[in-house]
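Multiple structures are listed underneath, in structure tokens.
Bear in mind these aren't lab numbers, they're just calculated from the coordinates by the rules spelled out. The model shown is predicted, which means the values in this text are computed figures rather than measured ones. Cβ atoms are built from the backbone, for glycine too; each structure is taken alone.
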Structure I
Amino acid sequence: MRAQAVLIGVEERRARVRARQLAKVADVGGVVDGLVALHATDPATVFLSVAARLRRPHGVFTAVEEALYGSGPASPPRLVRMLAMRRTMFVVGRERAPEVFAAAGRDIAVRERGKLLAYLAEGGGWDAGWLAEVEAEVEAALDRHGDSSGAQLSRLVPRLREQVVVARGKPYEATQNVASRVIRTMAAEYRIERRRPAGSWTSSQFRWARAQPLPDRPVGQARAAVVRAWLRAYGPATEADAKWWTGWTLAEVRKALKAVDAEPVRLDEAAGQPGWVLPGDTGPTQPPPLTALLLPGLDPTPMGWQDRDWFLPRTHRDALFDGTGNVGPTVWWGGEVIGGWAQRPDGAVVWRQLTDRGATAARAADTAAAELTELLGGVRITPRFRTPLERELSA
């Protein structure tokens, strides 16, 4: 008779979140590796996700910039920003980038190229040969001039200023330069990469540079590596969680779980749907001391699972998420979301309690809000995807 799968309940899952995702670590690389990847659609998320998890966050903005962009020939970038899972922008460690690209980014790049060719053909009558010539000119310009913004590349490569009419004949007809679409596709293929932006660490006006080619990885091997890292950080998780996070088909998820010999476990809140962990990862977790963390919008922890009921009650979703499923700034205690936060016009970080976990938790969140206010030093952060509670608190 086959032994019954181990039960991993809500309290153990929350203990794992505390130990594996919310524990304070020493450096930027430790944060990124522990979370597998940082959401990077909003540039500020990368910095604030790291700051929340560092033992000593003083100087975090410089440290993250150096990890992303390097600080000279002797200190090249250690992190890579790329389009990957679910066609979302992520930051990953440079060592993990080949697996992430092969597992998720390569298919996205193929689709992006197909859409770009259709866009060019319909709007301007240009074909793949024309596009190849323009891309070669972009690469040559970056070789000659070094890191360049999109506007600079458009001046250096005149054909990037060609215009396309979209939605011709419709009320929302518009004319667009082809530059952003061409550059985005080249970045999706990791032929070029984002470098230090023009402006502060909150800016998304990136400069571009030639990317070092990524070592090729077989897709099956790469997906297994990504799932192994994800389960180490986010397990136990269901097949539906893995499918949502990766953006793969259910068949691809199951193949990857099998490749890493994932072990099924019972989840008492999942209505019979099994969870999965790495082999042998069923024992109890000793979590670190309780602490309050203020995580930014789109932080990878609240975005790590499709089912969030075990750490974030449904009654709080409308306050903490926007209309398309993007999470806003959250306050964490004991491995669960207990509130949300925002920054007022005067720069002060304020928060609101949504779940009462006692006076100790409230005082810890007050302290964390004061520390984040000091760390930001007057820099104003407005999340790219704004949520009802964040808008209310920031008013």
Structure II
Amino acid sequence: MDRPLKSDHLYPHLVELRRAFHRQPELAFEEAHTAQAIMAELDRLGIPYEYGGKGSGVVGRLAGGGDKAPTVALRAEMDALPGAENTDLPFASSIEGKMHACGHDAHMAMVLGAAALLKASPPQGNVVFVFQPAEEKGGGSRVVIHAGALSGVSAIFGGHVTHHYRVGEIMVAEGVITAQSDRFFIKVQGKGGHGARPHEATDAVVVTGLLIAAIQTLVSREINPVYPSVVTIGRVQAGSAPNVIAEEAVLEGSIRTTLSEVRDHIHSGLRRMAKAMGELHNAKVNITITEGYPPVVNTRREAQLAYRAAAKVVGGAGLMAMDHPSMGSEDFSYYLREIPGCYVRFGARIEEHEYIPLHSPAFDIDEEVLKVGAAFFDEVVREALDEYRQ
């Protein structure tokens, strides 16, 4: 990025931090080494913090205006993903079967960079730096909330790197940003038998196949196509041998929606179809639906603050609009159920590389995004504190 940034002088150190996190990935609620590295950096900066031990978050606090001053929070995630990295980077994961394939290593470096900028030139207000566990699995934001980290906080800001945009581009929008995620588990209980005598059995595989086909019509034929929604069946398991009619089958899937009424319709439709398929084919079909992360819904005022901050950092040409909400999910949503806030996306695509999706074993970023993110987080804190004081 050619545009000069307030964080330019921090860039070598931000790269060092990000690569250190990248080498030592830890899964959800296991982020002990990562937390220690964050606390060491906060110690270096002279920023006090709280840490409840493995499985909890690191929460740094910068006081700059007394008890009556407004408080703004920044959030980063500490956890990595299961998976084998194949980037061939010199700082690739040193832990087999784990990697930072979702950019959380970058997010931690960005917020620490913002902490350095805010410590060097304190704003008129208080800042909370939230490094949470288990965004990928387990909703670690709720651990932070239950620990009281948001007490007295006026708003929270977070963001995510993406290859949908290039470095120097920031997507800011109000309203729904990511989808509601739910999961379902269906067990089909038939009657096993010999493959040569199907009339003596109730084939769980056949019932499951028909149910899979029926479920696909929920979105394609029962939901208004202008309302984003996805039903995915990701796992099916049945059978023990080619000549044995399976007595039992299970399938698991996910539901993504952005509107509560669409979500309710899909839930009821799944239950209706499961019941009807069981009755039609003389099988027992049981379904369990588990609630996942709520949708991320940016509040208007905080989106406007983020928009102004992003414009100062990347200029008008770098401001990206959102064409439609992501059907992914994010536990930043739990923060926004408690207080106002805004979640943005940072362009991180390496210029000469093709698009690589998040969670890919080949995922990497253009590290120039680190100073963009640090500068944005610094600026949005100052914008928010200035407005809240008034």
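A few points about this structure:
- Read-out distance in nm of label points 7 Å out along Cα→Cβ at positions 179 and 259, computed value 4.0, structure in I, II: I
- Structure with the greatest value (metric Rg/Rh (Cα atoms, Kirkwood Rh), for residues 331-370 alone, set I, II): II
- Answer label among I, II for the case where distance in nm of label points 7 Å out along Cα→Cβ at positions 243 and 291, calculated from the coordinates, equals 3.7: I
- When FRET efficiency 1/(1 + (r/R0)^6) of positions 195 and 267 (r between Cβ atoms, R0 = 41 Å, to 0.05) is computed for each of I, II, the largest belongs to: II
- Taking mean count of other Cβ atoms within 10 Å over residues 139-146 as the criterion, the top structure among I, II is II, with the largest value.
- Structure from which 37, 15, 8 was derived, semi-axes √(5λ) of the Cα gyration tensor in Å, for residues 227-306 alone, options I, II: II
- Among I, II, structure where mean projected area of the Cα convex hull in nm², for residues 27-234 alone as derived comes to 18.3: II
- Answer label among I, II for the case where relative contact order in percent (Cα under 8 Å, 6 or more apart), calculated from the coordinates, equals 25: II
- At a computed 3.7 (distance in nm of label points 7 Å out along Cα→Cβ at positions 163 and 379), which of I, II: I
- Structure responsible for 22, with percent of Cα pairs over 39 Å apart calculated and labels I, II on offer: I
- Given 46, 20, 20 for Cα extents along the principal axes in Å, for residues 211-274 alone, calculated: source structure among I, II: I
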